[in-house]
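Every number here is computed from the coordinates shown, using simple stated rules; none is lab data. Owing to the predicted nature of the structure, the values given are computational and were not obtained by experimental measurement. Cβ atoms are built from the backbone, for glycine too; each structure is taken alone.
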Structure I
Amino acid sequence: MSDQPAAPAPNQSNTNRQRATQLAQALRGELQKAVIGQNAVIEDLLTALIAGGHVLVEGVPGLGKTLLVRALARCFGGEFARIQFTPDLMPSDVTGHAVYDLQSEQFKLRKGPVFCHLLLADEINRAPAKTQAALLEVMQERQVTLEGRALPVPLPFLVMATQNPIEQEGTYPLPEAELDRFMLKLRMDYPQQDEELEMVRQVTRSARGEILDVAALRTLLQPKDVLALQKIASDLPIDTQVLDYAVRLARTTRSWPGLVLGAGPRASIALVRGARARALLRGGDFVLPDDVKGCALAVLRHRVRLSPELDIEGLTVDQVLQQLINQVPAPRL
């Protein structure tokens, strides 16, 4: 009799998984209402949210990078903060600082905007290295040290940063240590003609100038829902062969001709976490090699560096990585 209550657990976990998939797909539908023609980027953003990783979004001005994050914030019931990075931004403007209170004659800690669930670091490469470094601790350890005290940030905690790849004036490239803390680097490209037509039609109908309105989006998620999604995804079974495939992909970048810098162990971890999130998004019961392959470019592109010879030839990191992904044999399950 004692072992009977344990029997319904698999059914319960299947039900929870199906509910989680439905919630994630409903969120995808809401985001697609606001951000037209960037379905692959939305998929990757949801992958990072479910996997609990930070995202760097790169694209030329006007493609909707900030809009994408604002739309996610609208669908999410947690705290949202935005920092507009500028050359004169100080580290204390990000993390917070101690302020002397005249009445109590004591120093009080004033927490910075990083104490939130969802942080938009807009134009992150416009701030100097010391200000960018203010995010290093909180991105990795989910805490901020102020005046010698380690203060945890609320969970889930997600940094979504944007940057413009073509502008060099007044920008500071992100250091490798910070780039490595971003789970995914997403590239936003120009929309297709029919998508751009639909976007122009919608925006010119709006009374708010040239921006798409996110006010109509529904709030679908609370912080506890995101934590539940992350827990369900992390429990998805993954075969040893698929795990080995993810590690082989990351390790191959270290010896691949044309790459002078390969991806570290964080990339292997990110590939597995991302694959689990993608499996949940598609409603799968376990992780497939295609789930790993699907997030490989976004996981690896900011963690490797091209050799100068290939750079001169005009090859891009994505082209070299695509060759690598095509040539590393995937297991057949």
Structure II
Amino acid sequence: MSLAPFIAGLPKAELHVHHVGSASPRIVSELAARHPDAGVPSDLERLREFFTFRDFAHFIEVYLAVVDLVRTPEDVRLLTYEVAREMAQGQNLRYAELTCTPYTSVVRGIAIEAYTEAIEDARVAAERDFGIVLQWIYDIPGESGIPAADATLAYALEHRTDALVGFGLGGPEIGVPRAQFEPHFSTARASGLRSVPHAGETTGPETIWESVRLLGAERIGHGCSAAQDPELLAHLAEAGVVLEVCPTSNVATRAVDRIEDHPLRTFVEAGVTVTINSDDPPMFATTLNNDYDVAASLLDLDERGVADLARAAVDASFAPAEVKARISAEIEAYAADAGRAHGRPTP
């Protein structure tokens, strides 16, 4: 029996999904039409070709071209609100921690005050209109080095809103050692922000070790190479460090050769808590629903197992307690209804 209908209706939370990277062809087309000099096609068919990646470096190149489309506060507001619409209406998301990279917008001329106002206005409107709760993770673009880290920390501390809950690190890992950002993460954590760096997507286990030991990571973005180090897997399991797994993304960026080779099962069998995420879904021709379906196949899950994945994401989130309780109750009720419909015990 296909799990796709069950997954489509399942209330979900997503913890590893990028702000700009969530712009669907519809949204990118609208932004590209506003800014034709950016070199991003506005034609939907050409956009599909544009989003075909040769490797991780090419993905970063294409990603930054889309970033260049977000040039005004109005662009930021449009992007945020429309991404929330598609999350809620297309993926049945109740909650998302959207990874934002304000540095790339500020260096393109958007004042941080205007940027913050735009995402906050969109957040409030999206919760009112679509019932989705958004919170923010501010991400250092690692390729831009210490200046970007300094600026991102300043934005987080000096222009913080209640919805800003995490501090991250993205971009290329090769040639971008985690250790140089230790002071920034230390200060962010002291201010109450949670540590959620990317690590081990395109580098080995040592990058993950550095992220845990030096950056105080509570969750790790991707973490593919953890599968190469049994000691690291044991540590992640014991310490409760969560892996934000993005199966389709990992194949699209060549972090994993084939979906059949994905280490998700290795993580689960080692006792590591995992959540399922879509990363930059339109760019990778995926959706959160699709990635749940992929995960279910990799792990041989039934409806009960898929509901457990959804619960794990809620539990690992930084959502307020009342939001966690509400979504967990929705998942329980949905799974129970599905079980009764099929004459099976309640998950």
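Suppose mean count of other Cβ atoms within 10 Å over residues 87-94 works out to 15.2; of I, II, which structure was it derived from? It was calculated from structure I.
Out of I, II, which one gives 0.99 for Rg/Rh (Cα atoms, Kirkwood Rh) as computed from the coordinates? If you can, show how the numbers build up before the last one.
Numbers: I: 0.99; II: 0.94.
Considering all the candidates, the number was obtained from I.
Each of I, II could give mean count of other Cβ atoms within 10 Å over residues 95-102, but the derived value 25.8 comes from II. Please state which of the structures I, II yields 14, 40, 38, 8 when P(r) over Cα pairs in 10 Å bins from 0, in percent, for residues 39-142 alone is computed from it. Answer by label: II.
For structures I, II, calculate distance in nm of label points 7 Å out along Cα→Cβ at positions 111 and 247 and state which one comes out highest. Each step should come with its number before you reach the end.
Details: I: 3.9; II: 4.7.
Top value of distance in nm of label points 7 Å out along Cα→Cβ at positions 111 and 247 goes to structure II.
Hey, distance in nm of label points 7 Å out along Cα→Cβ at positions 159 and 191 derived from one of I, II reads 1.2; which structure? Show your work: numbers first, answer last.
Working: I: 3.0; II: 1.2.
Structure of origin is II.
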